[in-house]
Structure I
Amino acid sequence: MNLRTFPDYKALSAHAAQYIASFIGQKPNAVVCFASGSTPEGTYSLLAEQVRAGKLNLSQCHFIGLDEWVGFGPDDVGGCAYFLYRDLFTPAQLRADQITYFNAKATDLQAECQRIDDVISGFGGLDLLLVGVGENGHIALNEPGTSFRLRSHVVDLAESTKAVGQKYFTKATPLRQGITLGLHYLTEAREVILMASGPRKAAIMKEALTGPVTEQCPASIFQTQPSAHVWLDAAAAGKL
């Protein structure tokens, strides 16, 4: 893995945005999968600014959803898709046909997992995958103990994820399961980026990057990926 630290969140976001814009400039029809959450918000804002300024063209890209709380959709405040639409898809004026997202309200979630896997396979795989990390080491919604070999799947959420997830909602919201791309996609994507910011991520980044590679710490899979990028601000790198 290629580890790089930045002095603050602003510098981290600026670097990520510029790297992604350059990548898409070289491959305009890239198949991209972006995480939602607070860490990439600054990056998405900068990308949307570049689109509005005519400096970045996303019209040929296709975007794949990374994960979603079961029972939530793009119109549900607090859902993963909600934030991606708010922070990037809508301000960048993406067309509906450019976006494939989990239907986490589907009656057959296993069929929905297969649908997403089939879409990705049809595109020939992911070109660019951007993920964050949970305080328990989860990547997307792959909780500790999840096999590194899985593709799309449904997961029972860890208690810590249920608790931390409340920050995205305006009132207490029951969270029980998630639907997510599996970590096998992290090993297959042509470019993989992990971003982490803030002091609350420092302990897990130390464990993930310097401890044993184990499914009990999903983020530790990055130690097995020599070409993957791990970008941290100073606070998230504080214990390394």
Structure II
Amino acid sequence: MTALGLLYPGHSAEDDYPRIEQLLGSDIRIDLVHTDIGEDAHRVDALREMGTPERLASGVQELRHAGAEAVVWACTSGSFVHGWEGAQDQVRALAQTAGMPASSTSFAFVHAVRELGVGRVAVGATYPQDVATLFADFLRAAGLDVVTVKSAGIAAAAEAATWGEPEVLALARAADHPDAEALLLPDTALHTAAYLTTLEKELGKPVLTANQVTVWEALRLTGRRVNAPELGALFTKEPLVQV
């Protein structure tokens, strides 16, 4: 049994994770601990506060007791708003506190894009434009080519959590670009686990979503690879040779 530890802010789309666990169809357990979201606002100051070391550390002990082998801060905006260097500092502090390998959803997107072997991506963000732009800047700092960014202008995670398949598909279509080799939907408050195959069939390219890449990143940290086609192209790729 491989136990994956996730720190998830508040309560929005956490029910994606039991679905993903079921779709993995293997000896994988996802242990999820909720962290204090503070003010539910897609605003830079609120997002930075949400990912402070103190808030993240509060859930680590529970994950250790559950036997987690790696921990991922399951929040995109609560990591990339700190910038590339700040997000690295956040993950390093989390790993030190937890005593195990650590990452965040922002870095999960970068690693997942590299795993797919693509360089040009489109972004469909629920966030307001200024926050969506910060995510694009984070990806560019990783050497990725962001060809377009579509903002839905949602002000809070609670609103994103109300979206169903029609809204998610509409955002994906609006954000897609002919030059993009993959589409990224970066909000762990957005339900996407049930729509991955539909999204990829609709767009004809890999689609990476926040909760999907978060679990993939936790598996990567533990050295596990699981073939799960219902979770999209990311979970069917053969491992790339790392140079």
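Coordinate-derived values only; no laboratory data. Computed from a predicted model, the values in this text were never measured in an experiment. Cβ atoms are built from the backbone, for glycine too; each structure is taken alone.
Where does the value 2.8 come from, among I, II, when distance in nm of label points 7 Å out along Cα→Cβ at positions 13 and 45 is the thing being computed? Could the numbers behind the result be given before it?
Details: I: 0.3; II: 2.8.
It was calculated from structure II.
Which of I, II yields 2.4 for distance in nm of label points 7 Å out along Cα→Cβ at positions 21 and 165, as computed?
Details: I: 3.4; II: 2.4.
Of the structures listed, the value fits II.
From which structure (I, II) was distance in nm of label points 7 Å out along Cα→Cβ at positions 37 and 189 calculated, if the value obtained is 0.5? Working shown, then result.
On the way: I: 1.2; II: 0.5.
The read-out comes from structure II.
Which of I, II yields -13500 for helix-only ellipticity at 222 nm (-39500 (n - 2.57) for each DSSP H run of 4 or more, over all residues; to 500), as computed? Intermediate results must be reported in sequence, preceding the final value.
Working: I: -8500; II: -13500.
For helix-only ellipticity at 222 nm (-39500 (n - 2.57) for each DSSP H run of 4 or more, over all residues; to 500), the value -13500 is produced by structure II.
By the measure distance in nm of label points 7 Å out along Cα→Cβ at positions 173 and 205, tell me the structure among I, II with the highest figure.
Working: I: 2.7; II: 1.7.
Once distance in nm of label points 7 Å out along Cα→Cβ at positions 173 and 205 is tallied for I, II, the winner is I.
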